[in-house]
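Below: a set of structures, written as structure tokens.
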Structure I
Amino acid sequence: VVNRYIDEGVAELVPGVLFIDEVHMLDMECFSYMNRALESSLSPIVIFATNRGICNVRGTDISSPHGIPVDLLDRLVIIRSETYGPADMIQILAIRAQVEELVVDEESLAYLGEIGQQASLRHAVQLLSPASIVAKMNGRDGICKADLEEVCSLYLDAKSSAKLLQEQQERYIT
């Protein structure tokens with residue numbers, strides 16, 4: 001099918017790098033297309049990213065590592081990654097604050113690092129912007145720990161939100 005589409009001019013495969021994040025969200029039809037496309041001489045380098053372990057391939061009852069069909073999984077090289085430690089998180093948060101031109105003291109960066117360890121790095125990064133607004137509302141140019149504590153009282157991370165919903169499920173419409 002892919003080669004026919006290329007021959008007809010309906011589709012085009014451009015050599016290069018294709019990065020697919022959240023690959024576990026693809027369904028069997030997408031994986032079949034990818035499997036066939038990878039056999040082409042014009043096949044790009046394909047990088048899949050996912051944070052899933054064993055789960056069903058989307059739209060099927062087939063359980064597979066990372067939600068990727070086994071026939072495609074056999075053709076992949078899997079790169080093991082490690083979770084970030086506290087020092088790494090603080091460094092990433094400091095770089096992000098610098099990019100956003102935010103002033104954050106060391107105590108606040110350490111606190112954000114703790115939040116990143118407990119919740120997620122994404123959540124810690126997302127707190128920078130509202131904390132900056134709170135700091136400005138309080139007449140400061142830089143973010144301090146009190147600003148982060150105030151913001152943390154307003155915004156939940158995904159895990160805390162799910163836990164709260166579970167605990168208070170009788171209060172919600174199902």
Structure II
Amino acid sequence: SSTAIAEKLGHVRFTRLIQDCFFDLTEVVLRHKVDIYQYVGDEAILSWELERGLSDNHCMHCYFDFLEVLEKRSAYYEKHYGVQPFFKAGVHLGKVMVAEVGVIKKDIAYLGDVLNTAARIQGRCNELEQGLLISGELKEKLPADRQIHFKHMGVEILKGKQERLAIFGIEKHSE
């Protein structure tokens with residue numbers, strides 16, 4: 001877990017690790033036409049306009065391509081930090097309102113249930129032993145892709161939600 005890694009490395013080296021990971025995310029973000037909403041601690045919140053995210057399954061391949069970049073740089077991470085970073089992700093679809101908020105400190109905020117739902121889905125990754133989980137609603141919209149394989153993880157009522165949501169694990173296989 002990131003907490004254990006942070007305790008092992010200390011706050012300065014852990015911060016450098018996260019900076020390196022987000023630097024490595026850059027090429028993937030550009031390739032998959034992603035908007036970076038914000039970084040929150042050791043997490044990056046990414047978004048796509050619906051058509052762009054679904055096109056060529058960018059919203060799925062982005063995750064796997066990032067893992068591939070981290071794997072290719074594993075010797076670097078091992079040498080400098082003694083760890084191989086790994087990220088988990090939850091993906092959902094829905095409407096987002098973008099608004100300027102604040103008076104003294106202004107910020108651009110993304111508001112919408114989809115953000116909470118995606119975070120709740122991601123929060124299930126450890127218990128379900130999956131690196132990437134998506135909602136059934138997203139699965140229904142994804143174009144066919146021989147590399148992407150779905151594993152039904154169940155139908156749940158996520159914390160703070162009232163309706164049941166199907167959750168799927170995703171694996172990528174070579175063609």
Structure III
Amino acid sequence: MVALWTGAASVAAAQQGAAEPIPATDVKAAAIQAILQEQIASARPVVDTPIRTVDAGGHNVGAGLVYRLSPVQGGSASHDKVTEVYYMMEGAGTLVTGGSLVDPNRRESAAATVTGINGPGVSGSRIQGGVSRRIAKGDVVIIPAGTPHWWSEVEAPSMTYLVVRVDPARVVALK
């Protein structure tokens with residue numbers, strides 16, 4: 001009987017100490033399309049818009065939308081702590097990963113791209129070496145933290161991709 005009460009007390013204590021599950025976060029298609037229309041209207045060659053960044057229990061996860069015009073503009077990058085997953089929604093381009101950044105420059109820690117998009121890291125003008133591959137609608141690419149990456153070509157007229165950012169160090173602010 002004592003063992004039964006001890007076991008029941010242990011289960012009750014464990015249940016009381018259990019953390020509440022973190023609720024799921026939805027990003028609806030209508031919100032993504034509204035952001036895309038704003039990006040297109042901006043007429044900027046590269047627009048990276050964070051949609052949501054949430055606490056996923058021990059790490060942050062963010063979703064953003066990137067719109068790039070042809071011809072390619074923007075340089076290479078490597079993020080110290082954030083892994084990126086790209087899902088190509090429209091268009092195509094050539095993505096180079098690995099190798100080394102040319103003209104590397106550490107991003108300022110207070111820069112909006114560091115605090116609100118992809119965390120600390122290094123930017124460059126392009127990549128030397130590395131692996132080139134064509135990425136088209138429906139393709140997914142996982143770019144681990146610390147891996148240099150660069151779009152060497154954006155096929156006309158533009159491309160749009162959803163980016164999921166996994167941030168185990170929680171360096172990007174919640175949104």
One of I, II, III was used to calculate mean count of other Cβ atoms within 10 Å over residues 56-63, yielding 12.9; that structure is I
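Of the structures I, II, III, report the one carrying the highest value of mean projected area of the Cα convex hull in nm².
On the way: I: 15.1; II: 11.5; III: 13.2.
Across I, II, III, mean projected area of the Cα convex hull in nm² peaks for I.
No lab work stands behind these numbers, since they all come straight from the coordinates. On a predicted model such as this, the values are computed, not experimentally measured, just so you know. Cβ atoms are built from the backbone, for glycine too; each structure is taken alone.
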